[in-house]
Structure 1
Amino acid sequence: MRVRYLRTRLIVTSVGLLALVLGAVFLAVYTSTNFSAKRQAQHQLEVGGKVFSNLLEARARELTNATQILVADFGFRQAVATGDLPTIRSALQNQVRRIGADQAMFFDVQGALQTSSAGNEGGSRAEVEALQAFSEQAFIAVIDHQPYLLVEAVVRAPVPVGQVAMVFSLDAALARELQKLTGLEIRFISSRDEEIMSTYSTSPYAQQDMDLQEGTRTLEGEGYLTTVITLLDQAPYSVSAQLASPLSEALASFDDLKRELLIITLVALLASSLLAVRLSGSLARPVTLLAEAARRIGRGDYTSKVGLARDDELGLLADSIDTMRSGIAEREELIAHNAMHDPLTGLPNVSVVRERLRGALISGQKGVLAQCNLVSAELMAKARGQDFMDTLVCQSVSHLHGHLPADALLAWQPGVGFLLLLEHRELDEAVVVVDEMLGKLGEKIQVDDIKLRSQWLAGVVSWPLHGSDANDLLRQASIALADAAPGPERIAVYQAQRDQAYQRRIRLARDLRYAAQYKELSAVYQPKLDLASGEVRQVEALMRWNHSELGPISPDEFITLAEQTGSIGMLTQWMMAAVASQLRNWIERGIHLQVAMNISARDLDDPQFPQRIEKMLQAQQISPDYLALEVTESAVMTDPERNLSSLRALRDLGIELAVDDYGTGYSSLATLKSLPVQDLKIDKSFVLQLAEGGDDAVIVKSTIELAHNMGLKVIAEGIENSHSLNWLKERHCDVAQGYFISRPLAVADLERWLDDTRGSFGVVEPT
């Protein structure tokens with residue numbers, strides 16, 4: 001769980017660290033006492049083991065001495081010598097009772113049991129299964145599956161006449177007796193082939209525990225330190241004694257020390273906790289005050305001074321925060337001003353205008369918004385530089401001071417111009433104010449060392465007449481400005497139909513990029529008639545756009561839009577692919593027609609354009625002779641030097657080139673002569689009026705003669721009647737194109753037209 005407050009974290013951290021240290025000390029001491037207790041128990045166990053061995057040896061000596069006394073008795077030796085078994089048995093019984101042995105036995109010299117204190121006699125042998133020396137005078141024996149301490153003595157009269165054996169059982173009684181003397185828990189275990197035959201213990205719950213491993217043991221929740229003494233190890237028999245020292249007795253002596261250590265630890269922890277609480281409070285209170293000051297600053301409240309009456313780091317931090325407060329207040333004031341004002345002119349910006357518009361619209365006020373802009377501002381900036389333009393704008397602002405209504409809001413938006421907001425004004429009244437403003441702006445002013453008169457235009461929109469949304473009104477004002485022109489029409493009022501046209505233009509510009517993807521583009525082909533032979537050897541490929549919602553779009557509309565928005569390259573690429581595919585189809589079917597298509601100035605600007613044309617022709621295996629490209633005169637004149645390299649590269653490929661719409665541009669004869677073109681296409685605006693004669697006829701005749709003199713073929717477009725066709729044929733024009741000959745046709749319609757009109761214009765079957 002994450003602790004929220006600093007004071008709590010300081011307390012928890014301090015107390016936690018101290019508790020960790022005290023806990024480590026307590027654990028170390030506690031572990032040390034346990035280790036000492038175990039070491040003491042181990043020492044006690046070692047001492048007890050030695051005592052156990054000494055006691056057992058002492059018992060063996062007692063039994064040996066008692067046995068020696070018995071065999072040294074004259075009466076006993078006489079009874080042995082005479083074979084008086086009742087007397088021998090009685091002596092053995094008396095001796096067993098006197099010394100506390102478990103049994104006494106008398107054997108003859110052949111080792112046969114003659115009698116015993118238990119009454120066994122008649123020559124049967126006792127089953128001594130294992131026998132191992134314990135000391136010089138005693139043995140550990142396994143007799144009839146029971147462990148015994150055994151001593152023996154030879155009866156001499158004066159030669160050996162028998163043998164007496166005394167046994168002492170290693171049972172629970174002996175274990176308890178040894179326990180009293182050693183202070184240890186004793187257990188005797190006898191086994192055969194590692195299977196227990198008998199076990200005797202001073203601890204009742206240890207009877208079932210057969211594990212003879214040394215070390216620390218836990219029995220019934222009680223801890224013991226154990227050791228094992230092997231008394232007999234004679235395969236397959238084994239007799240061992242396990243000694244256990246209880247750890248509780250050793251640990252009991254350290255209990256008082258542990259309790260005292262625990263009390264000391266708790267007292268130290270309590271005292272340190274109180275100290276930590278006090279210390280954390282002295283640190284947390286100033287931090288809390290500083291945090292509250294920071295929150296006030298974060299909320300934008302910069303009025304309260306931040307300070308602490310301290311000379312330490314916290315006091316220094318408080319002074320730094322107060323310095324930051326002052327700095328932020330100054331910067332925010334500056335930022336707020338800059339956010340709402342233009343840095344160049346100091347006038348409010350469009351954000352202020354937008355807010356004032358919204359307030360006026362919400363309150364139901366009426367008013368007028370005007371947008372004013374400088375005529376030829378872009379050309380002037382290119383000619384004189386941006387510094388000159390900035391000075392001009394500032395001088396214009398100073399000219400307007402004191403010449404606008406007091407309630408008018410004048411703003412400046414870079415790249416847009418002046419915005420004038422006139423609230424509570426009718427449209428007619430506002431137009432007068434705007435006209436006076438334009439007149440003032442048009443007065444002669446001096447910028448640097450130049451005196452000039454600038455021309456300004458204005459677009460005006462009224463609310464709620466034209467709209468009820470601030471953003472719409474700003475947009476409509478810019479639309480109205482586009483309709484203004486120098487002179488009497490320098491002020492234009494917004495018209496709704498212009499807005500519709502603007503919205504349509506925006507939509508077409510957006511959708512044109514996806515026209516090919518949505519399969520809305522198609523190609524049609526208009527025949528070109530060779531006037532000398534009457535054959536149709538060439539057609540012009542023209543693009544058509546059928547918008548999915550707006551229907552057919554005029555080429556004059558969308559081609560111009562594509563050039564302005566940069567989409568013309570995509571359209572050219574699509575048209576190239578369509579023309580190449582159609583040419584491949586016609587060639588395979590034996591139809592040999594040259595196809596001309598239009599390219600733009602943007603296509604010529606691309607240095608990779610000729611290479612793309614070459615790759616397209618190679619991919620379709622089409623000879624360059626089948627393709628002709630037409631570029632408008634104005635496109636060539638945009639940048640003649642740069643466009644010439646692309647045109648030469650196309651001509652080097654073997655592609656026929658033509659100047660389209662000749663007569664509408666500004667090309668000189670010198671420029672025309674330098675162009676690597678073969679054809680000159682006269683614009684239809686000169687051909688349409690040939691039937692009426694006049695200047696157009698003179699221009700067309702002169703152009704034909706001029707082109708022929710320069711070695712160019714002449715193509716005339718816009719043939720609408722037979723008179724124009726015959727007139728051109730008489731003046732030796734080479735190729736004619738127009739609706740009189742044929743409108744642009746789809747591929748299937750074009751092929752039918754070629755079949756149906758064969759001979760009508762002297763057309764022959766293409767070869």
Structure 2
Amino acid sequence: MSGLDPNNLPSTVDDIDFSDLETKYSEKFLEDSLDNVVLIDNLPIVDEKKESKLIALIKKITKKLGEIKEDGIHMPKEVVDGSSFSKGYAFVEFLDASQASEVIRELNGYKLDKTHVLEVNSFMDVEKYSKASDTYIEPPHSEFVPRDHLKYWLMDEQSRDQFAMQFDQDLSVNWNNRGASVDNIVSRKGWTETYFQWSVLGTYLTTLHKQGAVLWGGSSFQKIVRFIHLGVKLVDYSPNETYFITFSPEPIDLESVDTVLGPGNEHLNPYTDVDSGNHFCVWEVRTGRLLRSFPYATNADGSPVTKFGWPSFKWSSTENFLARVTPGSKISIYEVPGMGLVGKKSLPVPNIVNFDWRPCNDPNSKNKKLQDVLAYWIPDVDNQPGRIVMISVPDMTVIKTKNIINIKDVSFHWHPSGQALCSRVQRYTRSKKSTFSSLEIFRLDDKSIPSEVVELKDNVVVFAWDPRSNVLRFAIIHVTDATPPQTNQRGMATSLVKSNVSFYQFIRTKSKLATREEFLLIKTLDKKNTTSLNWSPKGRYIILSTLRTTTAWNLEFYDTEFEVPNLPKNSVSEASILLLSASEHYGVTDLEWDPTGRYVITSASAWRHTNDNGYAIWDFKGEQLHKVSIDLFKQILWRPRPHSLLDNSIKSKIRKNIDSYSEKFDEQDRILESTASIEQLTPRRRLYNEWVSWRNSVNERVDELSHDVPNIESFNTSPSTEDEEVIEEIVEELLDEVTEFV
């Protein structure tokens with residue numbers, strides 16, 4: 001039609017050539033009309049007699065995923081030896097595109113039987129790829145560009161740690177020099193648009209932008225990988241940094257992504273029609289490949305759950321599984337990297353509220369059921385008590401359950417080693433007018449998974465395990481009223497609540513009759529202003545801090561394993577918990593230990609208030625080593641370290657021979673200290689020598705002038721003693737005064 005001649009028009013409409021318009025608009029027409037059609041391949045080949053059974057099977061497996069239109073299953077056939085057989089695939093038409101997307105997501109890879117694994121694709125994808133050219137075009141050759149060592153900082157000769165901090169528009173990474181000084185490594189303006197985050201093992205520095213998230217690494221902090229997710233707000237890593245999750249409140253829109261990528265880069269768009277409208281994305285870190293996207297979870301009435309805790313998706317310690325809860329109905333557990341539901345369906349758990357994975361996996365454990373353990377809880381319903389349940393994945397076997405009445409809320413606190421789980425239960429009293437707390441502690445290192453209960457008269461608001469304690473030591477903050485204090489618009493508490501801090505540890509007492517096991521109270525610190533408990537990553541030392549309040553900024557450093565003389569073995573004493581130092585940091589909002597447990601950073605963020613923003617570095621005993629005030633200071637984080645490659649036997653050997661190692665380290669410390677002293681003395685000596693040289697040159701000049709002038713006495717530089725006046729001053733001082741009465 002483009003070559004239509006106005007002077008020589010066709011006689012009828014049928015003679016007009018519309019091929020150019022059909023080509024131009026056919027694809028758009030198909031996208032608008034057939035995106036609700038899916039192609040199901042690898043179906044069994046059946047004759048006309050079994051065709052109805054196969055159609056019924058298709059309807060059965062898609063029943064919960066979408067509604068098929070009337071006569072919406074089209075199964076092509078062929079004639080073989082006079083009989084009609086299906087070709088092993090079918091076109092299925094659903095009511096809308098969203099249902100078709102759900103069917104593709106859930107049934108692709110579905111194992112129908114031993115010999116038939118379904119391949120489910122969008123009809124539009126088939127149409128698109130069928131038009132691909134059969135001629136192979138070799139991709140452009142790209143030169144190999146070597147990258148920096150991603151874990152270079154672990155080879156620092158002085159074994160220093162790094163931290164990153166953000167202030168104003170700048171983001172910098174720095175070396176910590178024993179807390180006394182800081183060496184800048186790299187600093188960039190506008191490096192991140194919102195905040196930054198280190199990966200779990202410290203390999204990557206994550207920055208967030210309007211277009212998505214970027215991972216940086218190596219000695220020069222070059223860009224490693226970029227994840228396109230417009231409006232990203234939250235990110236999370238899997239335990240071994242293999243996978244990466246992003247969340248954006250903006251639904252995925254393919255056209256918007258193409259616009260950001262620019263003309264000619266549409267092939268870099270990681271999304272397809274299946275991802276359109278979703279908010280969560282799961283990526284593979286090394287390749288940058290999108291594994292799957294997810295929409296919001298839905299309530300029972302079908303409305304989206306837009307208010308949720310982060311991380312919304314939680315990883316098992318082995319990274320084999322990823323799960324999230326649909327409040328009140330189910331847990332959806334996905335197998336990674338295929339991202340299909342375990343058992344092809346979610347685990348129905350009526351009235352479920354929350355869950356959490358066991359954080360540490362022991363590959364040497366003989367009990368394989370404890371490899372991937374998930375704990376969840378449900379409240380009291382219809383006179384049925386609430387329950388705490390632990391199951392093993394993927395077999396979904398219940399390995400422990402405990403009934404508890406009058407539950408208001410439950411928080412799970414796994415020991416970092418995975419050997420114990422504390423369920424902090426807030427419960428109603430019988431009158432329902434007040435609440436109290438009980439700690440249900442399960443020990444998974446015992447075959448029977450026994451549980452001990454610690455009941456309190458008041459409410460536990462903070463719970464924290466000692467991460468390295470062999471006796472399962474923990475600390476709690478408990479108050480009479482669990483109602484949080486009022487906060488201002490920036491999240492700073494405007495009033496304080498008097499709290500108590502208590503320390504417990506596990507005690508096993510053996511006697512002739514029985515063995516008694518319990519968590520024993522060691523010590524309680526009364527009438528504190530403590531709002532946060534921060535254990536050293538190496539255990540033993542803890543900081544009781546008052547964070548994000550407008551009236552108090554206390555920091556108390558404690559040693560929980562102070563050696564008490566003449567204390568019997570396997571016994572406890574409150575004297576073993578010793579206050580090392582008490583101090584304060586005005587306006588403190590955040591606190592973080594470094595990976596070695598030797599240093600602590602406290603900071604006052606401009607995100608919370610605008611008074612005296614900056615940070616301070618302390619040692620583990622509470623001595624302040626370094627403090628800096630920075631305008632518009634926002635965030636500071638230590639760079640995490642990966643897990644040690646040494647096993648427990650080698651670590652034990654090192655501890656036994658620590659004296660021989662300490663001699664070497666002490667010598668290195670003396671060299672560094674002397675080097676620092678030399679660096680200070682060298683410029684001072686240079687200035688002194690310059691002054692002496694100048695003074696000598698002046699004296700020589702004066703001597704030369706004195707020989708040339710007749711009146712030599714006028715050049716006498718010695719001080720004159722004429723017209724001197726001596727003033728004598730008498731000072732009386734009262735040393736003592738005694739009054740006697742006669």
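To which of 1, 2 does the computed value 5.6 (distance in nm of label points 7 Å out along Cα→Cβ at positions 336 and 512) belong? Derived from the structure labelled 2.
A value of -5500 was derived for helix-only ellipticity at 222 nm (-39500 (n - 2.57) for each DSSP H run of 4 or more, over all residues; to 500); which structure in 1, 2 was it taken from? Mind showing how you got there, number by number?
Working: 1: -16000; 2: -5500.
Working through the options, I get structure 2.
For which of the structures 1, 2 does the calculation of Cα extents along the principal axes in Å return 185, 88, 46? Matching structure: 1. Taking distance in nm of label points 7 Å out along Cα→Cβ at positions 88 and 544 as the criterion, the top structure among 1, 2 is 1, with the largest value.
Once distance in nm of label points 7 Å out along Cα→Cβ at positions 176 and 608 is computed for every structure in 1, 2, the highest value turns out to be that of 1. Out of 1, 2, which one gives 5.4 for mean count of other Cβ atoms within 10 Å over residues 136-143 as computed from the coordinates? Answer by label: 2.
Coordinate-derived values only; no laboratory data. None of the values given here were measured: they were computed from a predicted structure. Cβ atoms are built from the backbone, for glycine too; each structure is taken alone.
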